[in-house]
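Listed next: structures, encoded as structure tokens.
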Structure P
Amino acid sequence: MNSAKYFNLLLLGGTAEAYDLADRLCPFDHLNIITSLAGRTKHPKHPSGYIRIGGFGGIAGLEQYLNHNKVNLVIDATHPFATQIQLHIKIATQKLHIPLIRYQRQAWQASLADQWIIVDDYQAAAEQLILHKFKRVFLTIGSKNLKPFSNLKNVFFLVRVVNMPDNYAEIPNNFHFLCAKGPFQRQQEIDLLQTNKIDVIVSKNSGGIYTFAKIEAARSLHLPVVMVRSPDNDQLHLFQTTTTLDGVLDWVKKQITILIKKSI
């Protein structure tokens with residue numbers, strides 16, 4: 001896929017912003033776009049450009065992939081909570097001297113009208129449900145983080161997921177699953193909360209606009225939100241980051257110019 005003036009860009013994706021970036025980058029001259037998806041979503045939407053699906057096999061696997069595919073540039077547009085791949089790609093690209101930029105969503109900020117209970121992790125979120133005696137919970141943290149809540153037998157959980165969890169048969173029957181993928185609308189979220197008589201939402205502070213409607217709905221209905229704060233990535237200061245898609249595109253344009261000059 002590489003020629004004298006064509007360069008390979010690996011886009012670590014899976015987020016809505018990554019799909020937007022692939023669409024906006026594909027028309028660029030001199031670029032082959034390869035979007036990598038983790039493979040957790042069944043039948044994912046295919047982004048513009050090339051696609052690969054599945055894990056890399058740690059840092060060593062990433063290095064092998066980057067070398068074998070002659071990757072020239074990397075964009076990390078993974079989910080804010082995907083801290084392992086963020087660190088692995090940083091280490092791998094640093095070792096191979098491949099330019100890397102991270103698109104970092106800005107975390108949501110509570111307004112005066114919000115009722116947030118901010119916690120550090122899922123275990124602390126479960127403890128808050130017990131402390132406040134919540135009984136009907138809208139759980140929007142994915143299907144892999146349910147264990148801390150599994151002992152709350154007298155609580156109704158409405159769990160929204162993209163795919164049903166593989167261990168569905170082992171999950172307590174007070175967990176009721178709703179398979180759906182956003183973006184969602186504010187009124188749609190209000191209707192869902194009211195229909196299911198939800199008295200609290202548990203959410204990750206994922207930032208971005210694509211799942212913010214549930215926060216707006218909670219605000220409208222005066223419902224509390226147990227909010228799991230974005231992870232503190234100790235390595236984040238090592239990244240070149242931007243909080244805008246235009247910032248990513250500007251970086252790519254500059255890097256293409258540098259690569260072309262080097263290839264002459």
Structure Q
Amino acid sequence: MAHDVTVKILLTGEGMSPGQIRSREIAEVIESVEDMIASVVVRDHPALKKDTIVIGLKSIRPGSIGLEFAPNLAELTLPATRRITRSIAESDFGVLPSGAISSLKKLSAFTRRHQCNAEFFTQNGRLEALAVLTPNTQIPDIYSLSGETNIYGEITRVGGAEPKIQFKTLDGQIIYCSTSKTIAKKAGTKLYTKVQLHGLAEWNSETFEIETFHVADISDYEKTSPPAAFEELANLIGDSFDQIKDVNRFVSEIRYGLPEA
């Protein structure tokens with residue numbers, strides 16, 4: 001017998017009951033839950049658009065505030081939910097995309113404001129407890145790093161109403177890149193060809209994985225030896241980093257800011 005697949009959030013604590021919390025705040029919680037799950041799904045399946053992911057509210061249960069959601073793509077949204085809740089349980093948020101972090105911080109702000117817990121469950125035949133977000137949960141600010149760069153690999157698909165390039169990097173990562181129609185036409189002539197894409201990238205500051213890439217130009221791929229590549233890199237950098245004595249501290253300050261005195 002088939003079971004309805006649901007995601008459940010139980011808000012527990014003093015004052016957590018329907019009629020005690022403003023509807024606007026409950027709406028923000030509902031929006032945050034849908035957005036953070038959709039952000040992970042789209043990051044893992046870039047061919048999908050965010051507005052195709054529906055984490056629809058199924059019911060609000062009495063007692064404590066229990067929100068029950070019925071996802072439209074359970075085979076994608078349940079793994080995304082488990083990834084988010086594992087991050088909460090393990091306090092390891094670097095694996096989440098920035099969109100999910102932003103929504104999770106809104107939910108965390110609600111728990112702090114009302115001194116309540118947000119308990120996460122899934123139900124697929126049986127109820128499974130996943131994680132608890134408490135007022136003491138610390139979610140760090142994770143900033144996207146952006147800048148111009150080149151990536152190398154093979155164009156495997158081009159198209160779409162909004163031009164997209166599916167690109168397989170030399171290390172096997174699949175990246176869905178935005179671009180202009182002019183560049184998309186150029187990419188179409190280089191299908192299954194190793195090329196260099198030049199454009200603007202955004203990286204996750206925790207994992208340093210590329211989250212978005214906009215292609216500005218395409219050129220032929222020119223293979224070079226590692227010594228030659230490092231020599232070219234050294235020439236580009238020059239003596240910019242010669243004064244840095246503690247590399248780990250330098251990188252940490254870029255990512256998290258200067259430590260408090």
Structure R
Amino acid sequence: MTPASANSNDMKLFKLLRLVLSIYLLTGLGLYFLQRSVIYQPTAPVNHRYETLTLKLPEASIQSLVIHPNQTDVIIYFGGNAEQVAYTAADFEQAFPNHTTYLLQYRGYGESTRQASESVLYQDAINLYAAIMRTEPKTVTVIGRSLGSGVATYLASQRPIDQLVLVTPFDSIAAVVQNLLPVFPIQWLLHDHFDSISRADQIKAETLIITATQDRVIPAQHSTRLIRALNAENTAVVNIEAGHNDLDLEPEYLNSIQSFISCYQIC
């Protein structure tokens with residue numbers, strides 16, 4: 001090989017490395033600055049027939065839909081990242097007529113104002129819980145689906161509740177993203193981690209985990225890690241033949257939650 005051809009090959013390698021590095025850095029920057037538009041996908045307001053509870057905070061107005069008000073048993077529901085809970089409400093209305101159900105609209109979702117982030121969703125969950133507890137409910141069940149499982153585990157670790165239902169939950173969003181993008185330092189890049197597994201040992205409530213066997217959004221190992229970290233004596237697991245987004249279309253979904261809640265009162 002002549003010196004000229006060697007230099008030519010070196011230049012080609014240098015250009016290739018520079019291209020790869022540029023793509024890597026641009027992808028990392030995109031992940032850093034655009035991540036919240038992926039984690040949170042706000043839904044527009046829709047007309048509905050349900051009562052609402054409005055939390056008027058100094059910096060935001062947060063709404064929750066209220067189904068079957070004035071019952072002595074309460075359900076608090078935290079939905080998925082692109083879920084319009086007004087559409088979810090009908091299922092809860094039919095399935096839980098003896099519970100007052102509160103379905104939180106995250107910031108930026110529905111009629112709630114401002115932007116969502118991990119810290120403010122935790123704050124809103126605590127504020128909603130405080131408002132509900134003023135009614136002195138007999139029992140409190142917290143349900144979190146997908147993204148909402150991260151909010152639900154936080155609330156369950158910080159406040160006394162009776163039952164916890166986690167639907168397609170994850171160990172942490174950071175772990176899920178790291179699995180998808182192993183070449184990036186996700187712990188440094190991610191703003192919102194929703195580190196549910198770190199709170200598992202603080203959860204004392206009876207817990208039901210519902211997973212979807214065909215889940216392509218939350219790989220099974222991330223739910224499994226969380227399940228293993230929870231108190232096995234207080235945790236039941238139901239695996240349903242469905243995907244991440246169509247799980248609620250299976251009759252077993254609501255039936256499992258109904259049975260779990262009913263058993264707490266009579267078993």
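For which of P, Q, R does distance in nm of label points 7 Å out along Cα→Cβ at positions 163 and 227, calculated from the coordinates, equal 4.1?
Working: P: 3.1; Q: 4.1; R: 1.9.
The value was obtained from structure Q.
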| query | Of structures P, Q, R, which gives -1.47 when log10 I(q)/I(0) by the Debye sum over Cα atoms at q = 0.22 Å⁻¹, for residues 107-218 alone is computed from the coordinates? | reply | P
| task | Output the label of whichever structure in P, Q, R has the greatest value of distance in nm of label points 7 Å out along Cα→Cβ at positions 59 and 179. | result | Q
| request: Identify the structure, out of P, Q, R, from whose coordinates P(r) over Cα pairs in 10 Å bins from 0, in percent was calculated to give 6, 24, 27, 22, 15, 6, 1. | output: Q
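No value in this document is a laboratory result; all are computed from the given coordinates. No experiment lies behind these values; they were computed from the predicted model shown. Cβ atoms are built from the backbone, for glycine too; each structure is taken alone.
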